[in-house]
1. Computing FRET efficiency 1/(1 + (r/R0)^6) of positions 224 and 248 (r between Cβ atoms, R0 = 30 Å, to 0.05) gives 0.70 for which of I, II?
2. Of the structures I, II, report the one carrying the highest value of distance in nm of label points 7 Å out along Cα→Cβ at positions 24 and 88.
3. Given structures I, II, which gives the highest value for distance in nm of label points 7 Å out along Cα→Cβ at positions 240 and 264?
4. Work out which structure the value -26500 belongs to, where helix-only ellipticity at 222 nm (-39500 (n - 2.57) for each DSSP H run of 4 or more, over all residues; to 500) was derived from one of I, II.
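FYI, it's all coordinate maths here, none of it is from the lab. From a predicted model like this one, the values you see are computed outputs, not experimental measurements. Cβ atoms are built from the backbone, for glycine too; each structure is taken alone.
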Structure I
Amino acid sequence: MTSEGEFGLIARLAPFLSAAGEDLVVGHGDDAAVLEVGGRGVCIAVDVLVDDVHFRRDVSSLEDVGWKAVAVNCSDLAAMGAAPTVAVVGLCRPAGMPAADVESLYRGMDAACRRWGLRLVGGDTVDAGALAVSVTVLGDVDPDRAVRRGGARPGDVLVVVGQLGAPAAALAQVRAGVPPDGPLLALHRRPEAHVAAGRALADAGATAMIDVSDGLGADLGHVCTASGVGAVVDAAALPVAAGVAEAAAALGRDPLDFVCGGGDDYALLAAMPPASVDAAVAAGATVVGRVVDPPASPVLSLPDGSRRDLSGLGWDHYRKDAS
């Protein structure tokens with residue numbers, strides 16, 4: 001087991017990755033890369049979903065897995081203010097996996113592509129020891145208006161589009177042997193990518209944006225680090241999915257662990273100039289906090305007036321077993 005964690009590994013790999021310059025408008029370090037091709041901005045994102053890591057076959061159908069494999073990439077593009085257009089898929093198929101199961105997986109991808117208006121145009125398949133699906137999505141974005149993580153400024157208002165906590169709460173119920181809440185589990189199986197809202201926030205002048213995939217605490221921390229700012233989040237203002245508080249109480253858990261650290265939400269978190277907040281709210285956003293100075297880890301302001309450090313809340317693949 002490594003001690004540096006997922007983001008430490010990413011930092012170690014940074015010297016091998018191209019930084020922005022010339023036709024590469026956005027390089028590594030954001031939700032997606034942006035290339036300028038013939039005056040157009042091409043946004044590119046890739047995610048890998050692995051059996052028993054990102055999904056469980058006893059919880060999600062293969063159609064659900066296919067849907068999610070597309071949705072998580074559309075969410076990355078949404079965070080850049082981009083519109084997805086095409087996708088390709090790399091499938092690691094275990095020996096003995098029936099062709100009918102592969103068709104079910106692709107049926108789910110097709111449904112997600114129809115949902116967000118993109119086309120699945122090809123890919124590759126190989127024999128492997130475990131089921132894994134790697135989807136790459138390309139989309140259109142104005143190269144001069146792609147929203148990055150590093151533009152938040154003190155005085156900006158933090159907003160969230162989407163619900164928080166549902167997938168983590170549902171999986172906690174599954175792991176505890178408790179029948180999971182149906183609506184909570186549905187949000188884990190088939191997350192929503194907020195593509196239209198992402199474009200609306202970009203058009204309204206979002207200074208920074210990220211999709212909440214690793215948990216609100218971790219992802220807001222990425223924005224603070226990239227922007228050189230701090231942030232204060234109002235716990236009472238967070239858009240908590242219905243049923244999360246009840247699930248947490250039944251499990252003897254703090255609901256904020258699910259809401260701020262559970263991950264897999266695929267909400268959008270954005271920093272907006274105060275003058276643009278009304279437009280963000282009209283696009284479905286909820287005001288949750290503010291960007292502050294000096295640079296610091298984000299904190300959560302609790303109803304009793306105390307504060308909680310958010311920096312330790314979030315998903316990290318290489319530290320999931322650490323204690």
Structure II
Amino acid sequence: MLFLLKFSAGVALLLFGMRFMRNGLENAARKRMRQTLKTLTRNPFTSFLTGTVITALVQSSTAVMVLTIGFVNAGVISFYQAVGIVLGTNVGTCITAQIISFKLEDAALPAIGLGALLMVIPAQRGLRYIGQSVVGFGIIFLGIGVMSDALEPLKHSQAFAAFLGRISSNAGLGVLAGTFFTALIHSSSTTTGVVITLSRRGLIDLPTAVAIILGSNIGTCITGVMAAIGTPARAKQVAAAHVLLNLIGVMLIMPFIHPFAGFVESTAQTLPRQIANAHTIFNIFSSVAVLPFSSQFAALVQKIIPD
């Protein structure tokens with residue numbers, strides 16, 4: 001029981017830190033983000049770069065997706081322009097996983113203290129938003145530290161070892177687990193953080209981690225789907241494009257999870273870094289592979305959800 005309480009507290013801190021950091025970054029870049037999405041989406045390539053950079057800056061593919069759906073719904077940008085942004089958000093969100101993969105728990109409390117100091121500076125709204133982001137950054141690694149401590153008893157748990165053994169022998173179960181957990185908490189980055197924390201305790205192997213990470217890419221689409229409910233067809237098409245992109249990518253790579261894991265293993269020496277690299281390589285591959293065919297991809301989505 002104590003394990004569950006500590007682990008839940010760690011996940012809650014990680015999730016809260018993600019949102020707190022995201023809100024600070026969003027507030028700091030909101031005006032520029034809206035203007036950039038309006039002006040730098042003239043063709044699929046610039047749309048892709050815009051989606052990548054903005055998602056990397058605000059650390060939230062969900063926020064960019066919801067904003068994009070709103071713009072398409074309002075007629076500010078076309079669905080064709082939005083497709084490039086969708087492709088870019090998948091790449092931009094990889095930055096969070098890369099940051100989490102480094103062991104920065106010792107920086108958690110100093111970051112919270114520094115961020116809190118910036119937040120109380122009067123008449124400096126920009127600094128307050130930056131301070132909020134720094135506090136969120138610190139809370140993320142505070143949560144990872146709490147989760148890591150809570151997971152220690154699982155090293156000797158036969159039930160947990162048997163559960164992971166089932167997932168390891170069946171990639172589909174790992175994908176489903178990642179999908180449902182991410183859909184439940186609305187954050188693929190938090191799922192990645194939990195998986196990386198498990199890997200640091202030696203509780204999960206790379207192929208299993210890859211399967212769960214693949215599932216998180218599907219689960220993160222739920223927010224866009226919910227945002228598109230009750231909107232015109234063109235807004236639903238944006239959410240459908242996000243779902244279809246991740247679903248096709250996962251289906252293509254699932255039969256090759258073990259060879260893919262073997263390739264990823266050569267990209268870094270530590271398991272947490274390998275997991276982050278697997279997440280990054282998958283998202284870059286799936287987005288860049290579709291980019292030259294974005295018009296055909298858009299046409300496919302429009303056939304699924306006609307105007």
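1. On the way: I: 0.70; II: 1.00.
It was calculated from structure I.
2. On the way: I: 1.8; II: 2.5.
That would be structure II.
3. Numbers: I: 1.9; II: 3.0.
Largest one: structure II.
4. Details: I: -9500; II: -26500.
Label of the source structure: II.
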